[in-house]
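Taken together, the values in this text are just the output of simple stated rules run on the coordinates, not laboratory data. Predicted, not measured: the structure shown is a model, and the values here were computed from it. Cβ atoms are built from the backbone, for glycine too; each structure is taken alone.
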Structure P
Amino acid sequence: MNYLKNAVRTVRHQSPILFAIVLIHLLGAICCWVAFFIDDRTLFGLNVWIKPLKFFISGAIYIFTVGFLITLYPFSKRKKNLINNITSWSLLLEIGIVVYQASQGVSSHYNQSTLFDGLLFAAMGILIGVNVFIMILFIIETIRLKLKTTKAIQFAILLGWIVIVTSSWIGSQMISQMSHNVGVADGGSGIPFLNWSTIGGDLRIAHFFGLHGLQIIPLFAFFLSLKWKASVRKHIFVVTVFGFLYASWIGYIYYQASQGIPFIR
């Protein structure tokens, strides 16, 4: 808990605008949760406010992660502010589109019903594309620079960035087929809240685990450094094995979904 408090304090002090946008996301998640009990409209069999609720939570986690990790890079203050602002504001605009479409009772993704809906979906694609570009920039800089952390954790951060870029490619696969399910239409029976399909393949699952590899792999390396006093080489080896297994897991559930097989029946 102390580590989390220190991380919050660091981000709040060094990136106040980004931190404020994280708080907006958390407040938005609370509002969506309240709306869930007030508004009984559904879309594809799910309450219209579940999707923005998930996006608010996921966005808050990602933006906060970027805000913290960037403090480890020897960037100038101007460069840090530029990256933080682009990341946080672009994702705030994206969730704004998701919320607006939810308020209209229509889908925000793959929606080409009207010219306006199509333009909103295209705008979301552009905003995500900007963030993917920043992710690739982080990969290059993590390879090129010495971060303010151990070599094992720096390597874990690199693996996290690579995994999240790969998961973005999975997102592009969903866009190319204009749906996230395989073998069945979007919607239908699914896991509670997450709504991952239980009757067909669902590419969102691999996408989800890929997006959060940026938290899971570096956190594994961090706690490994706390609990296991060993050489740097051994730490890097264990982190590499963990990263490979995690990436293999994502590859497996992506293959499973692409074959139309549900994650959980």
Structure Q
Amino acid sequence: MTAFFNHVNFEFRSGVRNKSLLLLNYLFPLGFYLMGSALLTGVNPTFRETLIPAMVFFTIISSTLLGLPEPIVSSRESGIYRSYKIHGIPKLSILLIPVLTTILHTTIVAIVIVVTAPILFNAVLPANGLSFALGYLLMAFASAGLGLLIGVVAPNGRATILLGQVVFLPSMMIGGLMFPAHLLPATLGKIALLLPSNYALNVVNGWSANGALTFNVYGSVAVLFAGGALALGLALYLFNWDSQNKTNRNPALALFVLVPFVIGVLLSLA
């Protein structure tokens, strides 16, 4: 257990010392929070009501989808994981530690946003703190699972960027972060249910008065939890210790991570 926490401490410090991770974990989300909030509240004053969850969830997808996968690929390619295997470190620990440290980084940034947004932008605090905390944890779990899976199946660092953008960009445009998802055209609204951010915002709004929903709040909780758990399970199954000793498992199996989200879309059509 001591070795595990020492490893967590090392990975956490690496997230601050590594310039790329420092950018994606702190500088990019905080910079976007400051500039994006000033712009969006100026154009649309009602954005103040959703600013805090939107910017917190933006921080999550920035850190998990863009920042988390690349170090996993780098460690695999450089033989670090092979040395871990030799010393008997289980792959579950190897995969959980970057997830935990990434969520710790996002939590620090989230606290900064929650504290400063009402002061700087007159943002409205979430009406239900417990639903906001639950939405945050589920969003972090599901997104970190996706980021972890991308790192496991991506053949190189460039591929992690492309795969991460597949979820990151749609989340920005139709995931409910920049404007309410319930205002989307019907077809785009259904496609948006493939994105974790949409469900997370449902959790935040679900137990708040006048909260706008695009999917049942309890169903949103189930989809996010199932998506995160399935992503973690697939990452464990598809994990390779190094680039030389690959398993025969088809990385296309990672697409099964979409199953809970596809079920959400089908249920919304029923």
Structure R
Amino acid sequence: MSARGLARVASLLVRAGVVLTAAGALALLVSGVGSRWDWWDFRTGFLILRITLYAGLLVIVVDLAGLVLALLARAGRDALISLVTLAVLAAVASIPVGYLRTAGRVPPIHDITTDLTDPPRFVAVLPLRRGAPNSAEYAGPALAAQQRAGYPDLGPARVPAPPDRALTRAAEVARSLGWEIVAIAPEDGRLEATDRTRWFGFRDDVVVRVRPDGAGSRVDVRSVSRVGRSDLGTNARRIKHFLETLQDSLAHDRGETG
């Protein structure tokens, strides 16, 4: 093949790589956004994601072929475009690959609590979970063992504030984190809310329980996904972030009053 013909083929492959990479990035975005905005069921979103990952292998081949031919044809511009396309493809692929790596590191569970022997119970949220694939009933010792193995450092927060103040501040923190408050029951020291994951918009329900603990309060949290076997660590991260934010907020109040 002549140098001109080689350059023409390289240019076609490079352009095809750019188009396919852009289409893959769009499909990756839409797979989650479509589920979040209720365009389709989350299973359809997962199917689009899976197809995009498999198609990505073909795109890699096209991009690499375009790069090699561009280098052979000494087509510097096409070679540069191909390198940029490969970099973009790697960045796009890092998102689902990151989720897959996380799935391999955390236990395949979706019900996380800071109290494994007496987990907080849902009340007001239950009607909202009607028909959800995942039950709000705690699965017992087997689930607790999996959580201990996967999240050994997860536990309740003990704060110096009295229960009523701790619950009020818990509600403020929940709202600041974007949770939708479902119910606040001061007489039971309970707060129930719903949060959504960023990408697919999965709805996870949270119950916060505040009980007296000496001169202060003990705050327990439970976060349960409505769908999916594994939450990829989302519920544990949510609980940790909430409790850290709550403790920082109450510590700030104490510092101001001190």
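Numbers at a glance
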{"read-out": "Test item: P(r) over Cα pairs in 10 Å bins from 0, in percent, for residues 157-204 alone calculated as 27, 40, 26, 6, pick one of P, Q, R", "value": "P"}
{"read-out": "Among P, Q, R, structure where distance in nm of label points 7 Å out along Cα→Cβ at positions 53 and 237 as derived comes to 1.7", "value": "R"}
{"read-out": "Value -19500, calculated as helix-only ellipticity at 222 nm (-39500 (n - 2.57) for each DSSP H run of 4 or more, over all residues; to 500), assigned to which of P, Q, R", "value": "R"}
